[in-house]
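Nothing in this text is a laboratory measurement; each read-out follows from the coordinates by a stated rule. All figures in this text were calculated on a predicted structure; none of them were measured in a lab. Cβ atoms are built from the backbone, for glycine too; each structure is taken alone.
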Structure P
Amino acid sequence: MNNNAWAALREGYTDPVRDVLWGHIYLTPPMAALIRSVPFTRLSRIFQLGPAYAVYPGATHTRAAHSLGVYHLSRRLLLNLAELGADSWLNAEGVRSFLCAGLLHDLGHFPYTHSLKELPLIPHETLTANLIRTEPLRSLVGATGADPEMAAAIVDTGEPCAALDDGELRFYRKLLSGVLDPDKLDYLNRDARYCGVPYGAQDVDFIYSRLQPHRERGIDIDSRGIPSVEAILFSKYLMYRTVYWHRSVRSPTAMIKTAVLAGLRDGIFSEEALYNLDDQGLFCLLAEGGHPRFSLARQVRDGRFYAVVAEFPFVEAEHENLTDITARFRYEEALAAKLSGLPEWAGNRAIGPGELIIDIPEPVSFETGLYVRDEGRYFTESSGVFSAGMVEDFIESLRIIRIFVDPVHETGLQFLNKSPDVLYNYKNWLY
């Protein structure tokens, strides 16, 4: 092994951090300084799963804990791959840059980041890269022996970096983002542990034993690793179905999204005001300004979530108009007016602005691009379960349109629950 790369992976890891999931996680003193920095400590004030604690009370773990886990698995992954030949293209600066990228990969997250992807916001990967390139992190990352530019480029894969070795950079990018990346292996295991569900648990030791390095593809697997990849994809599907997109998680998520969009649309605050917030900061932002829809954030904070009155599968060909979040405001108002005008609604207060929300989960991807080296073909050609078509079916089955209504309309909700066809006949108001 390249002696410098070996030293970067093995020597100087003297500072332990105790983690619920992985036990002791060891950092070098300069890397330990990174987790004490202001940008990193903000992550300790952001719940990894947002409002999922309303369904799973244990789900109060933070993005800081997750980030440490990703760093830990990134180091273990490189150690395994270096022993199997990756040392021929690894160098000390690149190794440390990759480890810093793993540790800092979520710095650009703010509360509800994934759920706000529909909004005109800078991607969190770009925000992360910008933070790494500026002080104080630029100097702190440099003090670890890493290149801040490379660490930033590993996270922000959409940005070319001609000044760096494209081959080594491509290798690190493939490791940090893929089917068996450290991010996914940590969040599936961690989220399952804190939610108290069995679906996400993965055998990381076995998975890593079946990996082989490839400079262009990042990692390959052998055929004995195929069941582990299938287990990860099944786990991701089940975690989305039962945790991430549970109806009682989607309700507060949709409420916050509506409040944030209203603030942006009406100029109460700018996009930049959202960046670098923690959970409490978001609620404080939405407590100011006096916008009527900001009351949604107060309801979420107080645990008063909207009730689901209908849900049906999302079909791209039929619901394309609903994928524009600003257009959904108009459809929500049209449906609220239609319901309020029904004879059965007579005597009940009309549904006001923001009291009915149409929710569509954001697009999700299931990465399957692993190469099975001993079979000479890709995973989707080898797996007996996860063909390309089956993966698309999994994704389609997860995306469910839900209609949420403020529970103050108790009598009206009773009518809707008894007469679901009123809402299922959605084409009358969609087109």
Structure Q
Amino acid sequence: MLAILKHPTFSRLFAAQVVALIGTGLLTIALGLLAYDLAGPKAGAVLGMAYTIKMVAYVGLSPIMGALVARLPRRAVLIAADLIRFGVALCLPFVETITQVYALIFLLQAASATFTPVFQATIPDVLTDEADYTRALSLSRLAYDLENLLSPALAGVLLLLISYSGLFVGTALGFLFSTLLIWITPLPARSDDTQRPFLQRVTRGSWIYLATPRLRGLLAFNTAAASAGAFVLVNTVVLARDTYGLSESGLAVAMGAFGAGSMLAALSLPRVLDEVPDRPVMTAAAFLLSAVTLAHGIGLTAFGPLPWSLVLGLWLLTGFLYSAVLTPSGRLLRRSARASDRPAVFTAHFALSHACWLVTYPLAGWSGARFGLGTSLLIMGGLALLATFAGRLLWPRTEAEIEHEHPDLPATHPHVIKHGGRRHSHAFVIDDEHHVWPTHG
């Protein structure tokens, strides 16, 4: 998998991703300490609102920002977004009110909602071979997991030497290094020269996404992963501290097990996906993820807390299955759109997948506080199972070339001429010539 780093353009983009992730990880720690300074015991509510602002910005702003920058050069967009994040990080040590925190977090996440889809849509244009792109996706997943594991440790070391305000400087440096790496990297030009009205640019990605069966299935599978993942991310602290009476190190060990499982999946998936199609891999992983979550809920409800070592094993397995569901997403997005439409489709996926989390995060927290962790596991596992069944139904088994007809196109249309007549077959995607997925040929 590491051989893909020999590709000069991708290696620089990957390095930009890594340094930005390290900066984001430091920001998470510093933001928690800043919230406690400003709000004391109410810091949890402040952080909850900050993360809600993040999700709302991702879901609501990313399609709008994607449409606004659709005609601009990729490098300029990425650099501008990174510079905004750099500036916000430098401002955070000087805030004096919670309102200022919220305003800066909104600005930072608006920049991230612009940067991330454009960055993700650039990678398949850089790596045109699907096997290379699959390894890039796994490497990207690995980077996210390593950031979750290493950033808290790095923050802990830095806090021995500097105040938490210094962590914001580390965040700013991460975004600055990302900017410099993107600046020196040649990026492929956008391939879409079509002039479209603004509203159409805003909605085009979602139209293609929701009209494509495999992507509707992908959204369902993302809901399954978000259901199980939300319980882990929201309630592990309660499970470790209250149910098992462990110290803060117990939480770190549990989240480390989850991250280690995710890394194992990222390392093993490229070889699996070379031999097995995406649909059976993601379906099996989603079913098993649902089953593991439900089994844990049944065990906790019927028999009380399981041995802590078994919980760590379950978190390791949950992390593995969670990553197995999510990692192939980029392959499906790449396969489901023309190169010119990929930025819009990646933006739509960014917004819609985060909408899943906007539902599952509060549901996991509310159900755990209201009904207990065992019942919360059953609720989140049940939702994951329903979403998995939906994904299997929405995503058709056959994905070969589809025969279809174009009665609306003249015989002289370039698409008709290219394929030898109005009735023909080819790898089907939703675009200007194909508005609806064929169901009967």
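Values computed for the structure shown
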read-out: For mean count of other Cβ atoms within 10 Å over residues 20-27 computed as 24.2, the structure of P, Q it came from; value: Q
read-out: Structure (P, Q) behind the derived value -25500 of helix-only ellipticity at 222 nm (-39500 (n - 2.57) for each DSSP H run of 4 or more, over all residues; to 500); value: Q
read-out: Comparison of P, Q - label where FRET efficiency 1/(1 + (r/R0)^6) of positions 124 and 356 (r between Cβ atoms, R0 = 35 Å, to 0.05) is highest; value: Q
read-out: Structure with the greatest value (metric percent of Cα pairs over 39 Å apart, set P, Q); value: P
read-out: Structure with the greatest value (metric relative contact order in percent (Cα under 8 Å, 6 or more apart), set P, Q); value: Q
read-out: Answer label among P, Q for the case where Cα extents along the principal axes in Å, for residues 276-315 alone, calculated from the coordinates, equals 39, 18, 8; value: Q
read-out: Distance in nm of label points 7 Å out along Cα→Cβ at positions 100 and 220 - highest-scoring structure of P, Q; value: Q
read-out: Among P, Q, structure where mean count of other Cβ atoms within 10 Å over residues 108-115 as derived comes to 20.9; value: P
